[in-house]
Structure I
Amino acid sequence: MKRKKLRHNEYYNLQGCFDALYAQSVSGEKFYGLIELMSSNENIRLAYRNFKRNTGSKTAGTDNLTIKDICHLSVEDVINTVQIMFKNYKPKMVRRVFIDKGNGKLRPLGIPAIWDRIFQQCILQVLEPICEAKFHKHSYGFRPNRSTHHAKARFEFLVNQAGLHHCVDVDIKGFFDNVNHGKLLKQLWSLGIRDKVLLSIISRLLKAEIDGEGIPAKGTPQGGILSPLLSNVVLNELDWWISNQWETFESNFKYKTSGIKYQGLKKSGLKECFIVRYADDCVPRRNTKATRRVA
């Protein structure tokens, strides 16, 4: 699947562009005029192709349309429709669905209309490399080339190699339904997303009316194409805050290796702590001594 995605990016001559966005984000550049790239013929073609491979494309929104209905159109018609949406975007009502979480509780999903999901895919493809450059390396959920297996491997490394045997398991209750819209937009701005037209579109996406519930004042419904990326944007500050307490703690003294640095930090009285996060499940790990100090 990952190789197919790379081939598709290269087929539409966009992989080099996405790589450049990543490199520019690493160097701290600010991004303006992203709408032009998002609404380009090549990016829409790629989004359409990627979306057709998504199993969720067979699920209808409030418009009762699925990918089968869109496939009857020519690619040119799809491109024209999406480009018109970029000029004056108004999201359709979101369909509310509840699925069993397996523990007797229900998880609310928000299913956007089919055209809104294709539209979000166009945005995702350009935003993702910019945000990826800023995300913490030990955040594993909803990210390309990362999975639960990578999170598990990191967890096992901290136990077997670093000798950490105590952890704090954090599950943020109702996280997706309680995201502050204003805070999220400010976080995107701080990541270098300075395209005000794009930020306005994302604001409208977040406030899309939910069938039977009205216009949400907060939250980013699970079920949208952009929601996983936006959730990582929200939690990125938490990742780095925990990391900066120990793992990436900035010291005035220059250490030759991370091992020597950690030995020095232990003498300072700082609490040894490493983060492993998958979506809204966060596991800061500590050693026994540090845990006793916190208790």
Structure II
Amino acid sequence: MVPGKKRLRGGVAEVEALRGAVSPGTHERYPVTLLCEALHAPRSSVYAAGVATSPADGGKRGPKTALTDDELVVEIRAVLAACPFHSEGHRKVHFRLRAKEIRVGRKRVLRLMRAHHLLAPSRPRHEHGDPAHAGTIITTRPDEMWGTDATRFYTEREGWCWFFGAVEHYTTEVVGWHVAKLGDRWAALEPIRQGMTMAFGTIAPKVALGVALRHDWGSQYTANTFVNEIKCWGFTDTPAFVGEPECNGCAERFMRTLKEQCLYLHQFRDLEEARQIIGAFIERYNAEWIVERLGYRTPAQARRDALQEAA
């Protein structure tokens, strides 16, 4: 008997003897709870004896990582340097580390990124009144709802110009986009046209039946030309509540990403240069931007998987 320890009862002693044994079927250690149940040993006695809480090496329980904190910080910096996007948060960094077969805890990644000032900037939260919208738009398949929105950016030669985009809600994929000097109703329709060509292969009356189109109350989207065109194509017109951008959350969130990852980082010479840079970013976004709610898949991956499941 180990000096300083009480003599263990029969079942508890057997649990002690089998601790660390590996199951030939699962190739994993037997859980203490399973051993206690099989050997009729009270778990309270097992825990009181220190059987379940004292690992063999006297260190922390659970799987061990081969990396020290300093080595892990080097890997985190390498992930951030190789990432095609700016200021990724600790959850995406943790996912990219796991993709490199570096198995560490998410909270450890968060702790180290915070300590070394590697976290993405965050906006302070503001108190709002009772929203008119519950914030629970849930789509179950691609092309069930699209959101469209617009923003402005500056060029040295043409001055202020417009960006219009259409985002598919289920995958957050950008299905169409357009930049123009004049931000009118015709420019607002262009991303919808591109989206129909991408999703349905054609632009025709009633081709988009079953797709809801969400937008705000901008003059481009309330114009008779815009409303009549989308109804002709078969879209269900679903404008957001006034003053409630959450109603069009997917499109609004993409606009924020576009600004933070592209528009705010470049000084465009003219509209053509802006078109090339923005186009390259959107192509990269659809192919490489990982989304947590999609199981850390990219928009393009989510669409491919959904189409394969439906086939």
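FYI, it's all coordinate maths here, none of it is from the lab. Predicted model only: the values in this text are computed from it and were never measured.
For the reader, a short list of remarks on this structure follows.
- Structure (I, II) behind the derived value -15000 of helix-only ellipticity at 222 nm (-39500 (n - 2.57) for each DSSP H run of 4 or more, over all residues; to 500): I
- semi-axes √(5λ) of the Cα gyration tensor in Å derived as 38, 22, 18 - corresponding label from I, II: I
- Given 23 for relative contact order in percent (Cα under 8 Å, 6 or more apart), calculated: source structure among I, II: I
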